[in-house]
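Down below are the structures I want you to see.
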Structure P
Amino acid sequence: MPNRLADATSPYLLQHADNPVDWWPWGPEAFEEARRRGVPVLLSVGYAACHWCHVMAHESFEDEAVAEYANAHYVAVKVDREERPDVDAVYMEAVQAATGQGGWPMTVFLTPDKEPFYFGTYFPPEARHGMPGFRQVLEGVTAAWRDRREEVGEVAARIRAELAERASVYGAAAHHPPADADLHQALVGLSRSFDDRSGGFGGAPKFPPSMVVEFLLRHHARTGSEAALEMAGRTCEAMARGGINDQLGGGFARYAVDARWVVPHFEKMLYDNALLLRTYLHLWRATGSGQARRTALATADFLLRELRTPEGAFASALDADSPDPATGKSTEGAYYAWTPEQLTAVLGPEDGALAVELFEVTGTFEHGSSVLQLLRDPADPEAFERIRTRLLAARAERPAPARDDKVVAAWNGLAIAALAETGALLDRPDLVEAAERAADLLLAVHLTPEGRLLRTSRDGRPGTNAGVLEDYADTAEGFLALYAVTGESSWLDLAGGLLDTVLAHFLDEASGALYDTADDAEELIRRPQDPTDNATPAGWTAAAGALLGYAAYTGSERHRTAAERALGIVGALAAKAPRFIGWGLAVAEALLDGPREVAVVGPAGDPATAALHRTALLGTAPGAVVAVGEAGTADVPLLADRPLLGGRPAAYVCRHFTCDTPTADAGELADRLGARVTD
């Protein structure tokens with residue numbers, strides 16, 4: 001019989017709707033029930049594409065005896081971390097503070113007042129490898145709750161106080177805005193952790209450092225630093241050639257378990273691929289790299305082919321696991337790995353042997369199969385494309401990984417920005433159309449009549465969870481990118497509305513800091529606030545970037561001042577933790593460069609207008625904004641009072657609305673903006 005999760009919109013929660021564990025969704029009713037019964041809350045947090053979440057579910061949550069014990073002694077609450085990043089952030093901080101590590105599934109025991117007192121991540125069914133068994137943990141916590149309640153209360157109170165003290169660091173008086181010296185120190189710090197052999201930063205496991213690479217590209221554009229460009233280029237090339245990149249169908253896995261990008265953790269996330277699409281596009285824009293261009297297009301095609309929903313937005317993820325065609329057992333990576341024999345069966349002896357050599361199929365895994373790599377460019381591109389196409393078609397016959405098809409506003413905002421820019425710069429109008437359709441879905445389903453964002457939807461049905469800071473910031477970023485590409489001023493207006501909500505409900509006026517949740521959101525044991533990047537840009541610095549861009553279009557001192565104050569945290573963290581403040585560093589580069597404001601005026605159908613517009617979009621000036629429209633356009637301040645030049649379309653390059661001499665020559669504009677001339 002289904003439990004209380006049966007009506008959820010989250011695919012992750014629905015995966016647990018038939019568990020014998022009597023799960024409750026997060027909400028006041030669950031904690032009221034715990035208080036009424038006098039029992040603690042068992043909080044389990046995960047997400048649909050999480051491999052170890054599936055493992056723990058099969059081992060423990062589907063076990064009748066474990067469920068019977070949990071139901072008798074706890075109120076069990078299941079949370080999708082992607083739906084409730086605020087809940088996840090607060091308790092993950094507690095887990096990491098108490099244990100020194102974190103991950104999912106996250107297992108936390110709470111008082112009925114939501115205070116945590118015992119923590120963990122994955123627990124096996126029986127004790128092994130130094131980890132207690134889950135049943136053993138349940139029994140131990142039950143005994144502590146029954147026999148040492150006062151001690152439990154003291155632990156919970158101490159943890160709550162520690163979390164409040166940690167939070168106060170970010171709410172303190174504003175730090176100085178980032179200066180050139182801060183960004184140079186960040187570059188020095190990154191160079192110390194750069195992997196000279198394989199690209200990226202640090203050792204295994206390795207996550208795609210999208211936000212850091214964006215900083216490096218912007219730093220190179222502003223300062224000419226060859227070291228920055230080399231680290232960015234080598235990292236992107238190594239990822240593109242490695243097993244983390246799907247060499248057949250495009251799209252990147254979540255991370256590599258090794259330091260050389262060979263063996264991925266196979267789940268594919270929308271946010272990773274949206275960020276990496278923009279990263280490779282910007283690398284191509286800076287260098288003309290053919291590999292970067294191919295990788296960007298392959299990633300964009302993956303998004304459209306495998307993550308686009310029928311409603312036109314983008315699903316959250318593809319699972320890591322899928323049924324092995326030979327055994328039927330669900331196995332991580334079964335969809336993507338190949339043996340030499342499988343390649344030969346699809347391609348025949350000659351092309352099969354070529355594929356084995358091209359893709360480094362030498363037995364990565366114990367059972368003799370390999371993830372595909374492409375460590376060198378194929379000598380015969382036509383033969384490679386023939387092989388790739390046939391293998392992709394054959395792979396499509398395998399049982400596919402499950403898809404988490406909920407739509408997350410923030411991640412769709414990232415995808416909208418990346419697809420809009422890619423479509424405009426690589427002559428793919430279908431990508432711009434896909435970006436517009438996804439944006440339309442956010443407007444129709446996620447934006448309330450009061451102008452507030454809902455975080456998630458599924459099948460065109462809105463969820464109930466309020467948007468968090470990253471939802472507003474990344475959606476605004478997507479709308480600003482759509483405006484730059486299309487010239488439709490409604491996107492600029494919509495971005496402004498979202499950013500006004502940020503200033504009204506997420507900003508600490510006293511310090512300039514930003515909170516991850518609105519001032520009228522559900523009250524947790526503390527209000528989450530984190531300026532550092534995780535898998536996505538921090539909401540704090542993403543909002544600073546969108547505020548800065550909007551101010552560049554409109555001349556709004558209010559928005560620019562808010563951006564500058566928010567970026568003060570970058571000055572404090574640039575030298576200490578550059579790998580974890582990458583997007584803040586990238587936005588700081590834009591601040592130091594101006595950012596440049598480019599106004600292109602001319603008739604919409606004039607080829608000269610189009611040439612100037614394209615050149616402006618190709619510019620590498622950090623965080624530059626581009627406005628295009630008819631001369632005398634009044635509804636976009638950057639375009640107002642910008643006349644044609646001798647009757648011809650013209651471009652104005654400005655900082656703080658003070659402009660250089662206008663030009664009608666696309667080549668001259670390219671020189672001013674660091675744009676390469678392309679066909």
Structure Q
Amino acid sequence: MLNNLSVSDGDAPFAPLVVLELAQNTEAETITWLLNRIKDKQQNGGAELLVEQVLVGGLAEGQKVNPNVFLVGSTLPRLLAGAEEVGLFKEFNDDTIRGFTFVNRESFKDFQGDGDGFLSTAECQYIIKHELDTLRAKGEVHVPGYPKLKLYPGKSIIRRLQSHGVLLQYFPLHDKEELKRLSFSWYRNIKLSAQPLDNIRHYYGEGLALYFGFLEFFTFALVPMALIGIPYYLFAWEDYDRYVLFAVFNLLWSTVFLELWKRHSAQLAYAWGTLSRKKTFEEPRPGFHGVLGLNPVTGREEPVYPSTKRHLRIYLVSVPFVLLCLYISLYVMMIYFDMEFWALSIYHEDPNLWTSVLLFIPSIIYAVVIEFMNLLYRYAAEFLTNWENHRLESTFQNHLVLKVLVFNFVNCFASLFYIAFAMQDMLLLRQSLATLLITSQILNQVMEAFLPYWLQRRRNKKVHKKVRRTMGDVELPLVEQVQLEGDMNTYLGTFDDYLEQFLLFGYVSLFSCVYPLAALLVVLNNVTEVYSDAFKMCNVFKRPFSEPASDIGVWQLAFETMSVIAVVTNCALIGLSPQVTGYFSGADTQLILTVVAVEHVLLAFKIILAFVIPDVPKHIQIKLAQLEFESLEALKKKSRGLARKCRRLQSSHRPRSDENQGDHHPRRP
């Protein structure tokens with residue numbers, strides 16, 4: 001367990017897994033009520049976990065001690081029972097991946113003795129988070145100690161306390177020894193090889209490991225594009241229209257890359273035991289609220305919210321807001337073009353070094369404005385999606401991703417489409433694409449890597465100095481570890497990381513035929529992204545809770561949609577090239593029909609390729625089918641056993657002979 005550290009809850013020592021930090025001025029009645037709900041039995045509506053108070057603070061000068069910090073852990077049997085509740089899949093003795101059950105626990109690989117070490121710390125922390133998130137109000141009218149903080153049956157207690165500032169944060173603790181080993185194999189030892197995805201998954205969970213797996217796969221897939229793009233760019237520098245062959249290769253590459261990734265992700269998900277978890281029943285998200293009712297599927301009490309109200313919020317508020325933001329984005333784009341024309345006019349009046357530099361200024365300013373607008377819109381989209389009150393986390397993510405992608409796509413690519421197809425200026429398109437791509441990568445590296453690290457070092461500098469003065473070079477005890485990790489930045493998930501890769505994929509698949517170095521720039525960006533993200537995860541951010549995932553979710557659909565748009569865009573660019581228009585001089589209608597026909601053929605090719613290349617490899621399909629067959633046979637066997645038992649019970653209650661019947665029913669004379 002964690003660093004071989006343990007605290008005691010009464011007479012039961014336990015390893016600290018999760019930290020709960022309440023506000024310093026939290027009422028004692030509230031603390032007692034919350035801790036009792038966490039410790040109480042499950043049948044009474046509690047989480048049945050272990051809690052211990054720890055004093056944190058006072059290391060930095062002038063810093064107050066916060067007495068309301070608690071360490072949460074659990075007994076091993078409770079964690080094993082929780083593993084079955086959340087539907088963890090583990091490797092069975094016959095090398096298959098099966099859903100864990102407490103009854104058959106000894107039939108799973110790596111389960112030895114009482115099962116200590118069978119679950120990783122990430123899985124244990126995920127189970128504790130699940131139990132805390134599913135703590136819901138029962139008969140309480142308000143939070144004890146806060147009469148104005150209303151509660152109603154079914155309301156998530158943790159979410160309610162967080163939204164009103166009573167619960168400041170709760171996060172999983174790092175395992176320093178395990179983190180040190182992961183850091184060495186991940187980013188400290190720089191080498192051109194695959195990432196330790198299994199170790200990342202073991203420490204951070206499948207969701208984060210799949211992101212780094214996708215980042216790695218995408219980067220390696222870009223290498224052929226980059227190798228072809230370098231000579232293509234060097235030897236066709238002045239001929240901006242010789243991009244037909246590169247556009248055709250671009251179309252094939254984007255299709256094959258996504259199909260192969262689906263197979264690769266299925267292999268990873270099966271090995272990690274999450275490929276079958278997507279079929280399990282999904283619990284309501286912690287932020288979901290409504291009137292307490294019965295779930296028609298499970299029969300359990302949970303909040304119920306009318307879909308009509310949700311649809312009204314979506315179509316009467318969210319959709320108009322998104323359209324307004326798109327209008328503002330297009331208006332800013334027109335301002336950018338006015339600046340571009342102004343810079344061109346100055347350059348044509350007096351061509352020199354300074355006016356040549358001035359040509360890039362509008363694109364740089366526009367790239368910065370795009371990043372700023374994307375950031376503001378992201379906060380607004382999160383607020384709206386929360387307000388829509390979606391029941392499931394997957395539905396919430398789908399609506400959030402849709403809002404953000406539509407705006408980001410228009411905001412980042414609208415100007416490039418306008419230059420390509422309205423102005424038909426390939427030189428300006430190349431210049432704008434290069435400026436947007438380079439500027440956005442520089443900004444992302446500064447905002448994601450250097451700035452968080454710099455702020456974190458400044459934040460912890462006084463604390464480290466104070467600790468070293470008082471303790472020398474000894475390892476930090478648990479109290480100081482809790483404080484240092486509590487002051488770290490919170491990792492907000494893989495959303496922004498996938499969004500960045502989505503935009504980079506768009507730059508490459510849509511317009512790299514006119515700027516072949518785009519793939520090389522993305523490769524260089526992603527190589528640094530791997531190491532900077534790894535460094536941030538290990539040194540800058542709190543340890544995030546593990547999130548089981550069987551694939552990259554809605555982002556797979558987003559990338560596939562982008563590849564379809566890439567087919568249309570590249571076909572249109574091919575139709576605009578002088579090599580093609582020369583064959584159709586004076587026959588614009590024939591040119592358009594030919595381009596549309598080729599586009600439909602390529603789209604049909606994508607569909608055929610999607611069927612030819614199965615998403616799940618054959619050997620995994622066979623293993624999954626075998627498990628399904630075994631489950632059906634076990635169910636039939638259980639049903640037959642119950643039927644035999646029922647027949648035995650019925651026969652035991654029947655009269656044993658006709659003589660006995662005669663005793664009760666005399667024969668007629």
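Every read-out reported here was derived from the displayed coordinates using simple, explicitly stated rules and does not represent laboratory data. Source: prediction; values computed, not measured. Cβ atoms are built from the backbone, for glycine too; each structure is taken alone.
Structural remarks
- Structures P, Q, by Cα Rg over 2.2 N^0.38 Å, for residues 248-559 alone: label with the highest value: Q
- Label whose coordinates, when log10 I(q)/I(0) by the Debye sum over Cα atoms at q = 0.06, 0.08 Å⁻¹ is calculated, return -0.35, -0.62 (choices P, Q): P
- Parent structure of the calculated result -14500, given that helix-only ellipticity at 222 nm (-39500 (n - 2.57) for each DSSP H run of 4 or more, over all residues; to 500) is the read-out and P, Q the choices: P
- Structure responsible for 0.75, with FRET efficiency 1/(1 + (r/R0)^6) of positions 232 and 392 (r between Cβ atoms, R0 = 35 Å, to 0.05) calculated and labels P, Q on offer: P
- Structure responsible for 18, with relative contact order in percent (Cα under 8 Å, 6 or more apart) calculated and labels P, Q on offer: Q
- Among P, Q, which structure scores highest (criterion: mean count of other Cβ atoms within 10 Å over residues 336-343): P
- Distance in nm of label points 7 Å out along Cα→Cβ at positions 72 and 576 - highest-scoring structure of P, Q: Q
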